[in-house]
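Below: a set of structures, written as structure tokens.
Please treat every number below as a calculation from the coordinates, not as lab data. The model shown is predicted, which means the values in this text are computed figures rather than measured ones. Cβ atoms are built from the backbone, for glycine too; each structure is taken alone.
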Structure 1
Amino acid sequence: MTQTSSLYRSDVLQEFATNLLAQSGLDRDKATVVARTLVEGDLLGHTTHGLALLPGYLKDIVAGGMTTQGNYRVLRDKPAVQLWDGERLPGPWLIEKGLDMLIPRARELGVASLAIKRSHHIACLAVYLMRAAKEGMLMVLASSDPAAASVAPFGGTQPVMTPNPIAMGFPCSRGDVLIDISASITTNGMCNRRAAAGEKFAEEWLMDAQGNPTNDPAVFSQNPPGTILPIGGLSYGHKGYGLGLMVEALTGGLAGWGRADPKEGWGATVHVTLYDPDAFGGQADFLRQMDHLAGSCIHNVPRVAGTKVRLPGQAGLALRTQQLKHGVNLHPGILPGLMPFAEAFKVPLPASL
């Protein structure tokens, strides 16, 4: 089927992704959550962590790497803390269920935390921040994949950690703030996309196995493989290295499951904490402080004339509003990667606008 446009209605994409996941064997309620989360990633402009992840999810479902039915297990339960065994269920569904549990607890207790071991991949972290901010809460979310390694410790050359994303979201009268960063300069997804296209990065964000900086993601496929540099690069990479270790402590450390355990395939160890500002200085004073700081940022004199300083997440939320109205502009490599699954599961491709 020839596509005449790259714009698609978000609800059409969600239905398409839901049907693919359900036809592959995933419970439909879980498939609906996963599909919605992936499309939200594309709406926000995180194109490597939206529907681009779906082929990998489908392959893992078919291969038995993602659990398709059942529920998580609660291993620890205290008033402000729970620990779950995710049983390798889909990460977006686990995070949604986690927020269902955490929001009322945080309202009651002021703070509530969840650690999840043995989750499958959780997709785009920024997506989950939106719900917490709308609830008037500050959210911290971190994730690591103990089965993979692509980032070397500062001063080393062998991969030990993943990019280890950490995110924070909170309400602000000038627009909710969504901070979604990783401890490395770039991500595995972006490296894989560029390597597949034969493209290089504009700067030397990677390192070969001998410790030489490079802009070529092809070093990932070398033997021994290259690595992604931590935030700060060769000069100040101790900053990203430290941040990566912080994520490991929040995820694998607190969950009691991580790199010291047998590898189980593509997945995640997760940490989520919600803070209710009303339990601290109060929602009004929280907004007063953050609004003042936000104003100082966005009205700052720009370094480049004609540009503006933005708040983290501001561009993504504006893009989301635009794409909900006019259609989602999919990365050109996404639908071709899904066509074999659409044909195998007899799911029609989404109609473009």
Structure 2
Amino acid sequence: MSPLTKIQSALSKPFMPAVFFLSGVTYDTVTLTRIDRLQDNLVLMLYLALLGALIILTGRLGIHPPPDHEQLASLSSFTRWVLASRPYYPMASQFLLGGLFSAYTIFYSRSATFTGTAVFFLLLIMLLVANEFLRDRLSNLRLLISLYAVVCFAFFTFFLPVMTGYMNATIFVIGAILSVAVILRVTQLIYRDNLDRSRREAIVMTVPAAALIGILVGFYFLNWIPPVPLSMKFGGMYHEIKRTGDQFELAFERQWYQVWKRSDTTYPSNLPIYCFTAVFAPVDLNTTIYHHWYYRSNSERPFMHADRIPLKISGGREGGYRAYSLKQRLDPGDWQVDVESQDGRIVGRVSVQVVGPAETVRTLTSISY
């Protein structure tokens, strides 16, 4: 058996798609570092451009009949290669979609929390997994354009804030409009030489994709999309916070055996309490986050608004921009602080249980951040 035959035999094993899937996700997890890294964004833009070109070729070759031998002989070598590669278009589209969904899943996972913002993140995971079973369906132009709408939308959602330094509803809506514009342009290029079919079929192809983008815009206003490119790197409750040089000294109670503990989980009601967070933002992104304090007296009652404290942050620091808020004499019960973006989406959450007043304070342990 030749080496090539052995390789083909190994690749045909039923478990190989799962191996490639896990290897790809692992590779992206290691190599995709920062959401504002130019190299990573250029790779994603290249994937989007190649996928758009494949969709255009798939659509145009589906409209026009294949050339006969005489016509084929008159074509350039590159055009003949493009035509000969047509059976591999679904495989190439699957590869590009997998790369995009994998990267988006990693980026959005850093901003998602176990709240409503996880909805879009879970959708990306579902599409990432489903893509492994879509190869035989990726000749369907309507499906391709709809998936392309999702990957364009997910890209512009974080890319525009990174590039402009602004993060608000206006920037988000502009990203959605750009996504629709890209879809319309791709469809126009597919049907540009066939005007009789263009008006009718272009509508059939683009309406589902545009409607999908409209649904995702609704997700944004329901706070179901993670607040990318913001992500919370660290957070906790503390007795004292002191700044020494470039480090914050965070003091909390810890028994000698609680080596895993890095912040207070219970707290006396008669002492001031600090909520400390570190939120990553891209370079040149200056925005406001909020420490939104909530309180409930017991687990049978819902959390109620207590206070919302604005904190201005600047982007660029790898470990996140560090800030804290202070509260005095909290009532006993459950307290949580939702770290919110300017548009109200949750970046992270810190919780603590407040108990009765303490007569003495145990020896405090400090960590640096």
If helix-only ellipticity at 222 nm (-39500 (n - 2.57) for each DSSP H run of 4 or more, over all residues; to 500) is calculated for 1, 2, the one returning -12000 is structure 1
For distance in nm of label points 7 Å out along Cα→Cβ at positions 114 and 322, which of 1, 2 scores largest? 1
Which structure, out of 1, 2, was Rg and Dmax of the Cα atoms in Å derived from, given a value of 26.0, 96? 2
Quick check for you: by relative contact order in percent (Cα under 8 Å, 6 or more apart), which of 1, 2 is greatest? 1
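Have a look at 1, 2 and say which one yields 19.4 for mean count of other Cβ atoms within 10 Å over residues 50-57, as calculated. Numbers along the way, then the final one.
Details: 1: 23.0; 2: 19.4.
Working through the options, I get structure 2.
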